[in-house]
Structure P
C-alpha cells in the first residue's frame, strides 16, 4: 500500500510502498484511513526532536491524527466492529496500571506508545491500532472534518478543561495564536465557559478567523497587553492559553496574566525564561499541556456532534504531502491540513 514514510531524520518524508498491516493480537483494530491530519509535530519528528527521548525505528509511517472506517478486528474486540467509523486516539495504553485506571492514559506505566512516533501512523491507506485507541463516531460526523481532533483538538480540550474551573462568568481568557489549535480553542472556551475570549495573532486573517469562530476580541500582539489590561480594569487575565510557545509569546503571555492567574502552555519550541521573583510575588502558575486523554477526546467529540466546535480543514491527497508541508511551514494554512489517502 502507499504511505508517507520517514527514512532518515532531517530528510523529507516520501511516498513509498509499505506492507499492509494485519491483525496480530486479540485487541488489534485495523482502520482504513479516510483522513489524517498534518501537524507540526510531524515536522518535529522529521527534524529529530523526539529521537533522544523516544525510541523510534525508521522507516516510520507518520501521521497521528487519524480517522476512518474499521477494516478488521481481533477476536477479543467488543466495542467496535468492521464498518464502524472511528477517530483514533494516538496513544495505546495498557488499561491496567494506576494511571490508566484513573483515566490518565497518557501517563500509562508502559510509557509512550504513539501512532506515527513509536509505531506506524495514518499517512497510509491502512493503519493498525488497538481497541483502547479507537472511539466510534456519532452518526453524521465526517472523518475528514474530525481527524485533526485526534491531536490538535485533543490537546486543546486537555488545556481548556484545566481552564474551565479558573474562569468565572464574565472573566477574561486570552488565546495566543489562532492557527490550527487556537481556532479550536476559541470555540471550546466559548462552548464551555462564560468568559470573554480575547484572541491574539500577528496575522490579520487569523484574527478574522478568531472572530468568525466566536472570539469577542481579536488583536495584534503589539496592542494585546494594553487591551487586556483595559478589559480587566488593569488586573490582567486569570488565564492565558499559549498555542504558540515560542518567539515572543512567552513574555507576552506572562505580561497579560493576572496575579494568581495561570499561564497554560500548549505550543512548544521556544524557551521559558523568567525571573523566579516574577512568578513568586504574584503567585502565577505555569502549566504545561501535552496530548489529552481518551476521555478528553470523548468529551470533545460530543461537543463536535452538537455543532459547537468545528475545525477548518484543507485537504490534500497523499501524493501532495510536500505541498501540504510547504503550506504549513509557509504560514498559508489557516486551520488544519488533512491528507486523504
Structure Q
C-alpha cells in the first residue's frame, strides 16, 4: 500500500513499485493498484480514489501526479485535506480572494486551483465539505473556470482533479453528506478503489519490515529482529485505521524494543497471543521467560472473569475455582484493580 517518502534511509524492502510514495506489497490487490496508477499517470483524466481512512489515498493521488509529470518538480501539485480544513475558509483556500473581500481588506491571493495551473489539484475527503462548498466545487468541475472570492473575473483553469472519498459518493447521498449532483459528476471520473488492509493481510509482514526500517532510519538505531510471534499478532488484528494505524503501532514497537528484539506495545499482548508465542518458541527452540508469560496469561483470564461478572469478586472467584481471598491476592500480585476503573 502507499506510504510517504522516507529520505532518511533507503529501504531494502522489495515487493512493491518504488514510486516517490512507495506502494508496499506483493498481493494481487497491490499489484493491480500499481498497474492502475501507471495507466492513469499516462493520461490527464480526473480521478476519484475511494477507500477507508488510513489506506493511503492521498499518497496514491500524489503518485499519479508525480508519475504523469515524469518527476518534474516544476509541474505544480496543490492539495488539501478537507477533514482538517476549516470549512469557512475552504472557498478562499481553493479559489483565492480579491483585495477588499471581507476579512482581507489589504491584499489579494491566488487559491490552490490557480496555483496548480498546468498541474494537479488533490482534494481529500470531499464528503467533509459543507453542501454550500460542495456546490462551489461542483460548479468549478462543470465550468473549469476560477472566480476568486469577492471577484467578478473568471479565469480558465487547466488542472487535473484528483478527489478522494471514504466510500463511493453515491452512498454518501443517502445521508446528505454529498450532493446528488456532485456524486453524479464524480461518477464520470476514473476510479480507484483501495481495499482495507484486512482484505490483504498477506502484505502485512512486508509493511512491518518497511515501517521498522523507516522508524529505525529516522531514529538512527539498529533494526530489531522481528520474530514470527509478533508477525502473527499483527496479521490477526482488524486495523480499523488501516496502514496509518499499523505504522503507529510499528513506530511504538520500535521504541519498546530492547536487546535487539522487536517488542509489541502492551495492548497487543493478551493471553491468547502469549499462549501462541509460548508454543511457537517451544517448537522452534527459542528462549522465553515462562513466569512472565504465565503472568500475562493469568492476568488475561482473571480480567475476563471479572468483566463477565460485573467485577463481582465473589462470583468471579467461584467461577475460577478459588476463594475470594486467593483472588484478591492474585489481583494484588498481578497489579490489577479490584473493581472497574471509572473515568
Structure R
C-alpha cells in the first residue's frame, strides 16, 4: 500500500484510513466526521489530501498535436496556463481514465489522472507516442492539496497567495516559502483550488494551511466527504459512471468530446454510438422514501421492469436525503417516478436534474 507524503499527519489525527487505488488515504477524522467535513466545504472551507492522484508529463515538439489525437476533448480550445477536463479512451471507446490536462505550452503538458489508472494512462500514451515525445510518470514527484469552499480564496490570500485565476487556469505561486502550482480546480462544486507542491514540500504546505484555516472555520477533510460532495454535483467517478465497459456516449459525457476533431482514440466506435443514439443516460435520482442507494442496485420503472442501475449512491448531507446517479433508459424524463431495489426492498425515487445542489465553481 502506497502512502501519501502527509501520512504522518493523518496518523496523528487518528484518521479512519482505507485503500484508494492502492493508496492508504483518510476517509474521515474522528474529531469531525463526514457530515461535519462536508458542511465545512459547503459553508466555509475544507482542506483535503488528494496526493494519491496521478501526475504525468508529456513533453516534446508536437506534444499538443499528439495529445489532441489521443484525448477526447479538444486541447486547441485552451491556451498556456489553462487546464481542461478530458478522457482517454481505448480503441474500443472504453474509458481508460478521466483526467485534467494542464497546458504549460504547446510542447509541455502536465496530466492529473486518477490514482489507480496512472500507470495505465502513462503506458498507453508511451505506446502511442512518436519519436521525440517523452511521457513520464511523476506520481510521487508532487503532492496534491485541495482547498475547497466559499472561504478558500480568503484562506489562501491570508497566506500571501494571489487567487486571481479564472476557472480551470493555473499559475506558479509561493506558499509557506515553498514553490507550488495553484490550480483553480476541484471536485466539490464549490469555489476551490488545488495546490501541487513538490512531494518533499507537501507536509510544510499542509501544516501552513491547517493552522491558518482555523480562523476561517475550516476543517481537515477526508475522501468520504469528497465523495458525498462530488455525488451531489453529479460529477463522474471512474469505475462508477465511466469505465472500460462504459463509454462516454453511454455515460452522457458527450460534452467532454471534441466531435469536430479529425480523430482521437476510440473515435470510430464513439461516433458510431453517437449516430445510433444513446442506449443509456446518466440521471440523478432523489429518494422520496427512506433508504440509501448504493452502486450496482437495480433501477425499475413503475411497472417493475429493470431499466438501469445505480452507479453511485449516498446520503446527501446537504439535502438530508438519499441520492443516486444511475445509467438508465434514455426515454426516462425529469420528474418520472422510479424504484431502486435496496436489499430486496423497493425504494421510491424521483428523476431530478443534476447537480442535486447549486454549483458555485465559477
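Each reported figure results from applying straightforward, stated rules to the coordinates on display, with no laboratory input. The structure displayed is predicted, hence computed values, not measured ones.
A value of -13000 was derived for helix-only ellipticity at 222 nm (-39500 (n - 2.57) for each DSSP H run of 4 or more, over all residues; to 500); which structure in P, Q, R was it taken from? Comparing all candidates, it corresponds to Q. Structures P, Q, R were shown, and log10 I(q)/I(0) by the Debye sum over Cα atoms at q = 0.11, 0.14, 0.16 Å⁻¹ at -0.86, -1.11, -1.29 was computed from Q.
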